[in-house]
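These are the structures in question, set out in turn.
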Structure 1
Amino acid sequence: MKKRFIFLPIILSTLLLSSCSFHDYFVTRLTSITVTDETRYYAAGDTYLNEAELTIIGKYNNGKSKEFTIEDMESNSLVKGETSYNPAHPFAEAGTYQFIVKYDGVESTPIDINVLSEHKYVTSIKIDGPTELESKQNGSYTVAVSPSDYTTKLVITSSNENAFQIEETDTGFNAYALKAGNYNLIAQSKSSKDTTISDSIDVNVIASAPLVNMKQTYNDYVKNHVYNLSACPLSGEPRLLVIPIWLTDSSKYIKKDRENVRNDIEKVYFGTKNETGWNSVATYYNEESLGKISLKGTVANWYECGRSVNEIGQEKFDTAGLVKEAVNWYFANNPSDSRSNYDLDNDKYLDGVILIYAAPDYQQKGFEKYENLWAFTYWIQGTTVSNIVPNVFFWASYDFIYGSSTALKRTGSYYYNGDTNNCNLDAHTFIHEMGHVFGLDDYYDYGQQYDPAGGFSMQDYNVGGHDPYSVLSFGWADAYIPSESVTITISEFVKTHDLILLSEHYNSYDSPFDEYFLLELYSPNGLNEFDVEHRYCSRFPTGLNKAGIRLWHVDARLAKSLNGYSFSLAGSNVKTGNIKTAMSNTYYNESKIAEIKNYLSCLGAQYYDFNLLQLIRNNTSLTYQPRGDVKNSDLFRQGDSFNISSYSKQFKNATKFNNGDDIRWSFTVDKIELVNGIANATLTLTHQ
């Protein structure tokens, strides 16, 4: 209580000792007025307040401003020399006048008004500038007038006021086109007291679809993930550390010289197309990225880990612990090599660690009980330290690189889980898992009920090239993003990475982690060709042998962690942190809930039918729970059209995106043709 009585006198005494009054501290006062006159000319006989374009701004002692009108003023005056004039009356004669306004006891600084003896009128006008613009593009126009020292003000207009934003410049004006159409830009001025003179230019505004580069990628995504993840860099020359693992009983399965297998692993990862007979991991991703990434690395000598198949095959085996052990072994025994050589992005994590164990995988007869003997990618949780440590790693059997035609010859036993009937060494599984090392999810349904992505893409069933969403989110493709109806020609995706992205409210971050349509021109060549011509392992989807438009519905929106366990929908900006993709391609299945629960949407039951990546097929009877692999008839080919009223069954929300936006886009495939050996497709996109 004593402090309360002492405190007030201290405040009051401070105020009394200052040079300002108590009123000055707490009352808002007008301190200045600024007047601006935008009119360019006056002549004797003009009435000032009728002709003037005045801006009157008052500034207050609290730093705020207010705009006034002339009617707000308590008084105003017009003065020439010693003579005062009424500003509401005409100027009596030529000369320089001053104008002052007053409000709340504050006078403005005077402004000079120059009045001519008579008007100077424009005798001719000529506009010059572009006659064609893209919407959302700025055009610069010059206006030449005679006489060149004119003092009259030009009026710049458009035949449609909503078609352009117009800004005058010293030499003319800039016109920013807002929407497609044919318009007329007009410059006008007085040619006498009662008449005007003008010139115009016809401008054709073409609908635009700007090419947008993704500013956020999976590298940004994993760095901001709710869990402590890393991923292999997506450009440049990242280096992988590949360590073959020799077990105490590996000689039962690799009976010939184990260096044969080690050399084959090296070819599968970093070899040439001639060496593998199709692709290595490195050649595949160099082609898929259009040269943006060149994977390098080291295949170490065999690490004799001192464990048996029975030990490493158990589901609860500490695979992550073995990864750290093997990495430490490698660098301890190779002092001339440095961990920093394998950390391209300097995040204190190795770019990627690969362990290839010398034992058959669990699908082989007699190995069914060994659930850890499979191919998977995982992450070692923990914080970084001063030393560079492993995080993302891949674990797989050697037998994935061999088919029945090569296993016995290379290893001395019949264990295989690849297909070398049409190549020397099989990299399919390792390429798929490398997609995970880069950060991607699987696109198949872990409950094995439906086939939302259609089967034929590398992150679905290990075949063909990557889908366009994956390539876009790696930063290896740009997308045309129209905001209005437009006709666009794109080339085949596998060669050019041309893409069209359709959205109602695309994000401002240029992030692929959003909801939208993607349109690509699929073609049966490039990275698709091998799996078009050969059915992989006699059971996986075969690629389509026709060219056509594949339409993808992407819902890669993000979820943000609330407490580490529960999540809320968080939009598209990965840099908010503590995020993960909200949707998956796994559907709810009560009978399999124990094995699929970690792959369902983290947002709960109402999101279980929203797919991360769904192929919209050219079949009006299909639903958002499609079964079966993609077929040629699922492509949109020349003359085919898409509109939501016909294809609404393939969307959980019928005529709406998952986010609730109406689907207002439709398209027609006008033509598909070969131009200089590359397939092109012209599409008319309509936005209603």
Structure 2
Amino acid sequence: MEIFREGNEPINERKIIDSIRLLAIDMINEAKSGHPGIALDLAPTIYTVYANHLRFDQESPNFYNRDRFVLSCGHASSVLYATLYMAGFDLTLDDLKSFRQIDSKTPGHPEYGVTPGVDISTGPLGEGFASAVGMAMAGKHTNALLETKDDVIDYNVYVVCSDGDLMEGVSYEAASLAGNLQLDNLIVLYDSNRVTLDGKIKLSSNNNIRAIYEGIGWNTLEVSNGEDSDAISLAIDEAKKSNRPTLIEIKTNIGQYSKLEGSNLCHGKPLDTEDITAIKDKLGIRDIPFAVASDALEDFRYIIGSRNINLIEEFSDKFEKLSSADKEFIESLNNRNKDIPLGDFDLDPAMQDEIRTVGGKVLNAYSSSKLIFGGSADLFSSCKNYIEDGGVFSKDNYAGKNIYFGVREHAMGSILNGLSLCGYKAYGSTFLSFSDYLKPAIRMAALQNLGVFYIFTHDSISVGEDGPTHEPVEQLNNLRTIINLKTYRPCDGNEVIGSFKDIMENDDCPSALVLSKNSVKPLEETSVNSVRLGGYIVRHEQRSFDGILISSGEEVSTSVEIAERLAVKGFDLRVVSMPSLGIFLQQTPEYIDEILPVEKKKIVIEKAPGVIWNKLIFNDKYIISQEEYGVSGKKEDVLKKFGFDIDTLEEKVEELIK
């Protein structure tokens, strides 16, 4: 279709598309690194989205009701940056010339918070797709929570994905949930070039993608020629009319116009100079690196500006009609303001209770905040994180606070990232042994400084009868080693409250809350406020101070009992609870030495591998740990087999203290 400026002057869309395409190639050539194949074939698709459909404001890139754009195939970042520059975001040609260089605005894969206009970090294939499902869910949930019946929050989420994205299992998991929820604000543009890094996709896959997606409740469309921007635009128009999420398969040729067109040889390394010159000659573009015709630049910005000219004003009119509570809610989402207050709840500190059950009570006490939104990977009944009276989030009730993710742990983790990027204090739950399924998504949350939190229960070999597949051993330390993830393993109700308090008052990184399924006796000296220090004293020495026992979780109660038993034998021990080893290690040297004096003998008791404790304990014989997988049996028998019954532990500690 022809587009005209005022005065009926025609706009040359093809020139804009080719300018985007060749800016991306120049960036890759300058960096001597990148993915030119997809940059060449994707340009018409990304142009069409930005020119004709995406609602945004370049000068207010974080405007809340903007449409979200997710480049799930993050290796195509050059074409995204070229588009953002051409569209008028705060990028310069010098920024494009710094592609893939240290501290530039144009890193190798899109990074949230680095490049204006980038809504999410992407790169690991499938993660962006799955997180986009979370963004779409957030939009539906936000609008449903408003008192007005108007569609105040009505943004769409556009995803561009590749064959590789759809091969990753996480995209299918998330897509299946999206179909069930009828997320009609989600439009996926599938760049179907049928080539991956190692060769033709038929070497590994012959799936009928559209049939698969139709089978899980999606609307599907096809564009047979990826160079036809009009056909792409019409398909998007059709997608907007559907009451289901839509996947548009766009048939493209990787490396379009290159001598390597259709080959994996142009997937992951720059084109040679002669090929670039030949491409520019074919397209009638001057062979001058980073030269952009002023009319192409102006025309692209004119198309976008004329379509979005009243976008913010129209939203502002709707916003002003909202109640003060609804205004505050949207502002909190947009500002990622997550200092969430603790509500009233019934918890008797003297009552012995399962730590996971206490966790559920505390979560419910926070749930009066509209910012709390999450669910479980089919384990609400076991992880105890169902929000009472919160309702179920479904196609019939987008206001529901409880998300049934199904047995889709990886998708759950990625979807939580999408919810968080739209302002929610998002959380999900499963067993600790299955935290492995979430690892890629947790890492992406940590990279983006997202305040997601995870509730992991059934935290050690004391799970018992379910056996080694369900008895986590290495998982606790795996979480502790993730950079920018806070890991808490509270020992009783007070520490559960303290962990939640720290999580709810901070939103600059993700957190993992590791909870036992077992009942634990509350301790007299545990402290809600001391959890923020990572470790503190829960039993003080009386006179001689013979050593220190250090534990986390349910082992803290065991350590206190051992100390009491050994006191009868004349040994005077301090007990330190370590709900968060990572936070403790960030304290001042003075505080660490106050809690763990260098000259005193220290013994760790924890049902996880001991290597993580070498930062504090330099002799492995003083670390009583779990160094092998568990077994199936009664809890007491399992603990005795591995030396974690109270009698065996008392004997070990006494020998070490002597």
Taking distance in nm of label points 7 Å out along Cα→Cβ at positions 166 and 278 from the coordinates of each of 1, 2, which one would give 3.0?
2
For which of the structures 1, 2 does the calculation of FRET efficiency 1/(1 + (r/R0)^6) of positions 78 and 422 (r between Cβ atoms, R0 = 35 Å, to 0.05) return 0.00?
1
State the single structure among 1, 2 that was used to calculate mean count of other Cβ atoms within 10 Å over residues 590-597, giving 11.0.
1
Origin of the derived value 68, 35, 23 (semi-axes √(5λ) of the Cα gyration tensor in Å; candidates 1, 2):
1
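State the single structure among 1, 2 that was used to calculate helix-only ellipticity at 222 nm (-39500 (n - 2.57) for each DSSP H run of 4 or more, over all residues; to 500), giving -4000.
Attributed to the structure labelled 1.
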Of the structures 1, 2, the one that 5.5 was derived from, the read-out being distance in nm of label points 7 Å out along Cα→Cβ at positions 30 and 566:
1
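We did not get these values from a lab; they are worked out from the coordinates using the rules stated. Everything numeric here is computed off the predicted structure, so don't read it as measured data. Cβ atoms are built from the backbone, for glycine too; each structure is taken alone.
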